[in-house]
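Derivation of every value follows stated rules applied to the coordinates shown; laboratory data play no part. Everything quoted here is computed from the prediction, not taken from an experiment. Cβ atoms are built from the backbone, for glycine too; each structure is taken alone.
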Structure 1
Amino acid sequence: MATPLNLTADLGADGRPRLTASGEIDLSNIDAFTDALETASAGTRGSITVDLSAVKYLDSAGINALFEHADQVDDLHLIVHPLLIRVLRISGLTKIANVEAGPPNT
């Protein structure tokens, strides 16, 4: 059974494609997350914002998907739950993507 994950794609106020996720990202739903990343940035090599501020758990499959996606776009902007900042820094993702802490959603 897949872990609950809600995904919404739209355009942000800055006109950039934006993918917003809430729930948890793990191996059970990584295909849906990867598909949503690809769909949200389809037709653009430019930049995309991925809002993970409502995601408190991101396993290695999710981190790998973000690394792969960062290689496919010019500018990956991540807004993440404060709990995830440290793991993304340790993984090295903060060196290739713009990562900022979002509001600590409960």
Structure 2
Amino acid sequence: MLSARDNLISLASDLFKDANGFRPRGIFNWEAMSIADLEDLVDCLGHELEAIIVAEREWQAEEDRMWREDVALGIVAPTPDVELEQWEVWEARAESAGFAA
């Protein structure tokens, strides 16, 4: 069974990897960090990861919106499960004609 300190180090390593794509080998001096330092690091990494997740969701929503616009303009073929509203088609046509939304 891991100690509270080892659990915090493991959690910090996992959060760092989720946020950066690699483990923090050699980046932190775990032995020199107190429990409070480790807790602060975990909090900081948690907030960083949360911000990354929000940014990725916003990026994906924008990608989906742009794809639907391309479908509405006939640039991209729709998938069978896509049903556009009429306003989406008109809005895409208006934007492509230079009328900003």
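Before moving on, here are some points about what is shown:
- Structure (1, 2) behind the derived value 24 of relative contact order in percent (Cα under 8 Å, 6 or more apart): 1
- For 74 (percent of Cα pairs over 12 Å apart, for residues 35-90 alone, calculated) the corresponding structure among 1, 2: 2
- Origin of the value 5.8, where distance in nm of label points 7 Å out along Cα→Cβ at positions 3 and 75 was derived from one of 1, 2: 2
- Top of 1, 2 by distance in nm of label points 7 Å out along Cα→Cβ at positions 11 and 83, largest first: 2
- Value -0.23, -0.70, -1.39, calculated as log10 I(q)/I(0) by the Debye sum over Cα atoms at q = 0.10, 0.17, 0.23 Å⁻¹, assigned to which of 1, 2: 1
- Structure responsible for -23000, with helix-only ellipticity at 222 nm (-39500 (n - 2.57) for each DSSP H run of 4 or more, over all residues; to 500) calculated and labels 1, 2 on offer: 2
- Structure responsible for 3.1, with distance in nm of label points 7 Å out along Cα→Cβ at positions 27 and 51 calculated and labels 1, 2 on offer: 1
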